[in-house]
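Below you'll find a set of structures to go through.
Here, each number is a calculation from the coordinates, and none is a lab measurement. For clarity, every value in this text was computed on a predicted model and none was experimentally measured. Cβ atoms are built from the backbone, for glycine too; each structure is taken alone.
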Structure 1
Amino acid sequence: MPIAREGWPLVLVLFALAALLFLLRWPWTGGVFLLLGSFTAFFFRDPDRPVPADARLVLSPADGKVIVAGPAPDGNPLGDGASQVSVFLSIFDVHVNRAPVGGRISRVEYHEGAFLPAFQDKASLANEQNSVTIDDGGRGVTFKQIAGLIARRIVFKKKVGDPVAAGERVGMIKFGSRVDVFLPRGVALRVKVGDRVVAGVSALGERP
């Protein structure tokens, strides 16, 4: 299983400590670090995905469970008529984020904030987050990478003006988090609360 490059330094350090402790004949402590290293490698796994070719689809940028699916609240980035889908990632989900649509990055805004549990609605506004808009010909889709109670590191690899393909890897949120996706007016939702979604594969909505 491929591992995201962000995870390799931590994985290697934990495995090196485990090896050293075994050499020092501290097997129990070494075993603990071996388990930590194995879990960290599992957490940072980055599997290849078969991205759907249908350009009408708005794909999920994250693996996890849908906790919001419906009209977006007032003040959302896309204005009246927009929809919102929020995906909660547990520490057992793949945390690599992917672009929901193809196009060009038109806006990136990072905001410092709190670290409330990501499943709480107020986390969408209060927590540390990175908001990204992708423009694919005048029809923007916005998604927010939102840190959670444990997650304290948001990674985003693109900058304003960069082209991006639907399903392309664009970043990650480390150790538990949430992603909010805002869909413009006219996009039909394809998910409901409680659904499980897969980044770069599952369709959150379908454009006309």
Structure 2
Amino acid sequence: MRSVTFAHSPHAVTVGKMLCLGRNYVAHAAEMKAEVPRLPVVFLKPSSALPAEPGKVRFPAFARELHHEVELVVMIGSRAKNVTAESAMRHVAGYAVGLDMTLRDIQAEAKRQGLPWTVSKAFDDSAPVSPFVAPERVSDPHDLVLRLKVNGALRQRSSTGMMIFRIPEIIAYLSTVFTLDPGDLVFTGTPEGVGPVARGDLLEAELEGVTSLSVHII
């Protein structure tokens, strides 16, 4: 099992499952030529998707096209099952910025054939995350600037306020399907601006004023 850390803390948290949302920003759904969903679109990543070497993402040899998707990540701090949106935030242990690295060519071919696209999302190193910060350090998680630069050039910039499904709704919905356990991570979806990266690129992701992440593609 892999682990993540909190800023200003020596303690690591073991990660269980990672639940990820697709199409949670209207502009991103549009750029992917997809409909805006009525319910959250959910897929899974295993804990092995956290990079074995912090700050490094290996470009898989079996793929040709690797894309970045910057996201707000929520850590679950206490067991949650069938919770309401009104009580959902009690189960939040922290926030981070993360990258949902995606093998776009693998995903496109799977979609074309009507097959699952797990391989394109859940491969090793596909989910780097920054150090987490405690909820009390974030006054409003729906009013944060989410940003990604590649080799110093701005690729993605948006506000978490643009999410279609907000964190309480997401946690409440997920808890009707899955039992959420301490250490589970929720990737809340990416805004518009996703695009390709290459070996040697430096990715710098940030929740402005909260936490940041630097990753080299190798």
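For FRET efficiency 1/(1 + (r/R0)^6) of positions 20 and 108 (r between Cβ atoms, R0 = 35 Å, to 0.05), the calculated result is 0.30, so let me know which of 1, 2 that is.
1
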Origin of the derived value 42, 15, 9 (semi-axes √(5λ) of the Cα gyration tensor in Å, for residues 12-99 alone; candidates 1, 2): 1
Structures 1, 2, by relative contact order in percent (Cα under 8 Å, 6 or more apart): label with the highest value: 2
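If Cα extents along the principal axes in Å, for residues 60-139 alone computes to 35, 28, 26, which of 1, 2 did it come from?
Values: 1: 35, 28, 26; 2: 41, 28, 18.
It traces back to 1.
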Structure responsible for 37, with percent of Cα pairs over 24 Å apart calculated and labels 1, 2 on offer: 2
Distance in nm of label points 7 Å out along Cα→Cβ at positions 132 and 196 from the coordinates reads 3.6; which among 1, 2: 2
